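So, here's a batch of structures to check.
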Structure I
Amino acid sequence: MARSPEKTSPKAALAVAALTTFMAPFMISAVNIALPAIQAEFAVDAVVLGWLANAYLLATGVALVPAGKIADIYGRRKIFITGILVFTVATTATAVMPSISWIILLRILQGMGAAMTMTTGIAIISAVFPPSERGKAIGITVSSVYIGLSVGPFAGGLLTGAFGWRAIFLINAPIGAAALLLAALKIREEWADAAGERFDVAGSLFYGVALVCLMYGLSILPARLGLGLLGGGALAMGLFIRHELRTAFPVFEVRLFRQNRTFTYSSLAALINYAATFAVAFLMSLYLQYIKGMSPEAAGTVLICQPGVMALFSPAAGRLSDRIEPAAIASAGMALTAAGLAALAFLSADTDIPYIIVSLVVLGLGFALFSSPNMNAIMGSVEKRHYGVASGTVATMRLVGQMLSMTLATLAFSFFIGSAQIAPPVYPRFLEAVTLCFAAFSVMCAGGIYFSLARGTLHSRSR
């Protein structure tokens, strides 16, 4: 493994990782605010508009694990810097595109660039920080995600209102340029712990087909095509696993799931937690505006308390997991998350706003306590040569969990409301769907406590 003479400053690496981790969620949440303005300019239907989000998610999901393996083989610094460049150029170019087709194509490139930075950023942090400080660094990086999610809607609304939706993409140019310059100058080492291995092209293709079929199939349920795609995705995933177990240099070390209990259970806990929490903002935004009659600005002010608490407490939770067993902290976080979701399952038309805020704060605190220690447990449970793959796995679990969360919400609306628009006559059924989702999410988190507790210990082993 080749390394340059100078060591990388951990603080500099953390600063770059935090900045790049902020960019992607900021863009996602800011663009969501601008969707009506984009639709008005290009006169597209809701399905085409939905691909602005879906194309990004699918591209990110498909590229995550292969990008992690390529980084492990050829160098994480190279892939990290390339990812920043691709994301920045694609995002900036979107601001001048004349058609929705070009914008969707650039969203795919954005997703690929984001995958390259996601899968290498945490891996670089894990490499430059000693195990005794890794949790703190991961906590700060994770909090950047929530800061991006918190700032995005507010900044996106201001930029769209003052300068138009294209300003959201243009604002990324100086942020991306700063991250690129900082990474090129301050990250001086190269990490290629799997150097010499061959890249598994066939496994990557199986993985990509499986993930596209599964994620797209979930998004269009209960349509027959959705069921067919889920079946095809399951078949492709089976072929992927079979291939990975037989090849000498797999793109993803499936044996990690069979041989590493901490890695397996931590990954499953992450999937469950994201599946139970991602749709909360979506559901609560509709509840606050339709049932409580709040304006979008007022609803956003209430909802910002959840990611705000996440951003505030994630660094502390990560730092705590350096001294206390991550499983204990993450399990407590999962339990608090379940409690917050259970409280929201009792929402009614007369629920007071303070009750809602307290429930969201409990939910945010629970997620903060879970996320950073869980990531610390995953990265601490694998060898250095698997850092890229492990980081990519966590990001994949996040994306699949997010899709599952939105699918459950969509299915609940289909069952209770059908094709009717959300209007006063269907408010009672809408409220039933919302509370059922929160109850189901709470039960999921309660079950996730088992995987979080049963993952085994981390601090007792040599790292």
Structure II
Amino acid sequence: MELTHVHLVSLVITIILVIGSGMYSARKVKSAEGYSLAGRSSGVTLIAGSIAGTVVGGGATIGTAQLAFTLGFTAWWFTLGSGIAFILMGLFYARPLRRTGLETIPQYLVLNYGKMAGPLAGAISSIGILFSAVASCLPGIMIIAALFGITEWFAAVILMLLVVAYVFFGGMKGAGVSGLMKLIIIWVTLFAAGGVAFVDLQGMTNFEVIFPSLPWFSLFGKGIWAGLGNLFSLIVGILCTQTYIQAIFSASDSRTAAVGAFTAALVVIPVGLPSIAIAMFMHATHPEVLPILVLPTYLLQYQPAWLGGVGIAGILLSLVGSIGGLALGIGTMVSKDFCYDLLHITANKTVLWVNRMTVLLVIFIASIIAIINLNSQVLGWNYMSMTLRGAGILLPLTLAIFFPGRLTSGWAVSSMVLSTVIAIIGTIILNLSIDPLFVGIGVSAVIIMMGLVSEHKNCSQNKSDFS
């Protein structure tokens, strides 16, 4: 991975234009709400840019190519599943959530289940989101280190500075504008490169020998249950992620929120396909390349220098945007749910700076974890993240949205705690044959059913006593 002068110039210009445009668009952000919700004035384009700009990160680009290098089409689950999740969000969740006028998922849970639910949900979500940020830090550090021949620690510092420039000053407004520009670059460069790789793959004489239909052309190349588990974890995790719901809360109205989610789905679903084509081509022609560097290596070696430089910039920006958007989600929960609601610190400037300082801390911690785990699988961190933040929150959140008042605080909090603990044990400690997400959701469902039955019996008993 060697950069020519043309590569370097096009790379630097692209990064400056994208990040600079985001900072310029958000130059008037002075309030906490303006930072976290863009003043609740976002249109469809800005919402889609914020959502898709965050999810199209390490997993959607580098992680997809990394897995496709060894297994083929099963790597498509990340962008395909993300798109399906955004469609479900637009159909069922966006309108009722936006109509509340709230700012975070924990605030919504507090509204329905009492004060204990807020900090608990905030802590659970923050841990899960942090692991998604790690998934984008991993390839970001590796790519910067390989491109410029520097140490991983120095590369981590550069990555952190880029993320700070991307999101620290402008918040949701800056992330939305930069995310939209980044997506245009990713679409143009990846599909141009992917189209060339696809044509070259078709011209291979021994194509069927190198790529038998199983596992290369099956979404279930790792097994049916593994594929369904990946899909389910993406749907559950995305529907419970503050960063994406935050974009919904920033919409100018509920209809705009729903359309923004649908638009994000249309943008995200196809993004994985060119990465898969490139990875399969590299598997056939350069099997010695490190899987995590497959995509940038192809862009540098098989594309015109100017396009390769822009493409590398697009990948780096996708990683930077994902880290920044996820960190902003954690920062908003810490500033609003812990600082504002729990500690009653209401000064606007204080809340704003707590948000910004939390963003910095998240970026730093995610980078340290990534450096310690440089040889790990990018998508593995993403799927683990989805499991941890979704197992305990999805069912209580869904019940609160569609059937408010049915479940009491005690049962809801018990469901969140026990299902999350079970999911963590299954993910980190035990080597379960079944996806820990299924176990966690199952525990949550059982506790909620017990709570609903108990409440029904209490209501029946009260009516009987009254009679």
Task: Given -24000 for helix-only ellipticity at 222 nm (-39500 (n - 2.57) for each DSSP H run of 4 or more, over all residues; to 500), calculated: source structure among I, II - done: II
- [ ] Name the one structure among I, II that FRET efficiency 1/(1 + (r/R0)^6) of positions 113 and 257 (r between Cβ atoms, R0 = 30 Å, to 0.05) of 0.85 was derived from.
- [x] II
Task: Top of I, II by relative contact order in percent (Cα under 8 Å, 6 or more apart), largest first - done: II
- [ ] Taking 13.9 as the value of mean projected area of the Cα convex hull in nm², for residues 161-352 alone derived from one of the structures shown (I, II), identify that structure.
- [x] II
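Throughout, read-outs are computed from the coordinates displayed, never taken from laboratory work. Remember, it's a predicted structure, so these values are computed and weren't measured experimentally. Cβ atoms are built from the backbone, for glycine too; each structure is taken alone.
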